[in-house]
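Structures given as structure tokens follow.
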Structure I
Amino acid sequence: MSRLVLDCSVTLSWCFEDEHGAYSAEILHTLSSPGTRAVVPSIWPLEVANVLLNQERRGRVGRAEVSAFLKRLSRYPIDIEIQPTETIWGDVLSLARTHALTSYDAAYLELALRLKVPLATFDRELIHAARRAKLPLVQ
């Protein structure tokens, strides 16, 4: 079985047509393949919900669309990894400091580094940090 860490930016690109490109389509295709699973930190569902709620409030997406997207999303092989407080206050905070990331982005980096799996992201700062940490990115 192969795994990858999936960040919120790629996840939400599947919801918004103007953000859905070849990279996000390939990741979605990979997740649809037998034996591939995504892993996300425990903040991921809150990040996804927050972005969807903000976009709903701005009129970019309706409640029915949000519900339909979340229903589709729940069918994908995505495992939520609980990061202990010690990890967050230790490794995540350290990575955030080292790479000038938010603690949220550092949570994805820490998870991918710890599991030794590639990271799927659109976030430029996170891509830069992953490269400096010699972490493979999903290409």
Structure II
Amino acid sequence: MLIKKQKGLAVAQLILWLLLLVNTAGLGCYYYVNYVKANEIPNLIGSWKGQNLTVSDLKGYKTWDNKVVTITEQQDRRFRGTFSYPDGTKNFFGVIYPDNKSFTWVSSNSHGFNHGRILGNNKIGACYVETWEQATVGCATLERQK
């Protein structure tokens, strides 16, 4: 008794293996984009410029053009930098939260603090809050300068 091989079986098996390979590669790419890239700590080093809108009892509603924030160094989630404002320049230090979108920075010679959000690779929003006698709030949308 002779057994005949079916010719179509090898082609069908090859197609199934290719589908499995393509599916596995697709799942790998999906995992990389949604989990690995999403958990990378963003790099904030650079010079950021934009407009700052504030309100306070002392100064009322103000618009400050050309706000400049420079982040000079970063180690993991921690960073340092300087910012300029009409009265001069201040040093600050901050931290990026584990969501990799939010951050806070403080200055040792200020009474308030900044909360921020990373809006894109080259765009952040930073809002300052100060309480008590000098109560002030303000937000700036800043773009990294290239």
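Compare FRET efficiency 1/(1 + (r/R0)^6) of positions 11 and 75 (r between Cβ atoms, R0 = 25 Å, to 0.05) across structures I, II and report the one with the greatest value.
Numbers: I: 1.00; II: 0.00.
Ranking I, II on FRET efficiency 1/(1 + (r/R0)^6) of positions 11 and 75 (r between Cβ atoms, R0 = 25 Å, to 0.05), first place is I.
Right, another one. Kindly point out which one of I, II the value 12.9 was derived from, the read-out being mean count of other Cβ atoms within 10 Å over residues 19-26. Kindly include the intermediate steps, with their values, before the conclusion.
Details: I: 12.9; II: 10.0.
Answer by label: I.
Also: Taking Kirkwood radius over Cα pairs in Å from the coordinates of each of I, II, which one would give 18.7?
Values: I: 15.4; II: 18.7.
The value was obtained from structure II.
Once relative contact order in percent (Cα under 8 Å, 6 or more apart) is calculated for every structure in I, II, which label goes with the largest value? Each step should come with its number before you reach the end.
On the way: I: 31; II: 19.
Top value of relative contact order in percent (Cα under 8 Å, 6 or more apart) goes to structure I.
Given that distance in nm of label points 7 Å out along Cα→Cβ at positions 27 and 59, derived from a single structure, equals 3.0, which label among I, II identifies that structure?
Numbers: I: 3.0; II: 5.6.
Label of the originating structure: I.
Check the numbers for distance in nm of label points 7 Å out along Cα→Cβ at positions 43 and 99 across I, II and tell me which is largest. It would help to have the intermediate numbers written out before the result.
Working: I: 1.2; II: 2.5.
If we compare distance in nm of label points 7 Å out along Cα→Cβ at positions 43 and 99 over I, II, the biggest value is for II.
Same structure, new question: Going by FRET efficiency 1/(1 + (r/R0)^6) of positions 67 and 83 (r between Cβ atoms, R0 = 25 Å, to 0.05), which of structures I, II comes out largest?
On the way: I: 0.35; II: 1.00.
Biggest value here belongs to II.
Could you tell me which structure in I, II was used to calculate helix-only ellipticity at 222 nm (-39500 (n - 2.57) for each DSSP H run of 4 or more, over all residues; to 500) as -6000? The partial results should precede the final answer.
Values: I: -15000; II: -6000.
Answer by label: II.
Any read-out appearing in this document is the output of simple, stated calculations on the displayed coordinates, not a laboratory observation. Here the structure is a predicted model, which means the values were calculated and not measured. Cβ atoms are built from the backbone, for glycine too; each structure is taken alone.
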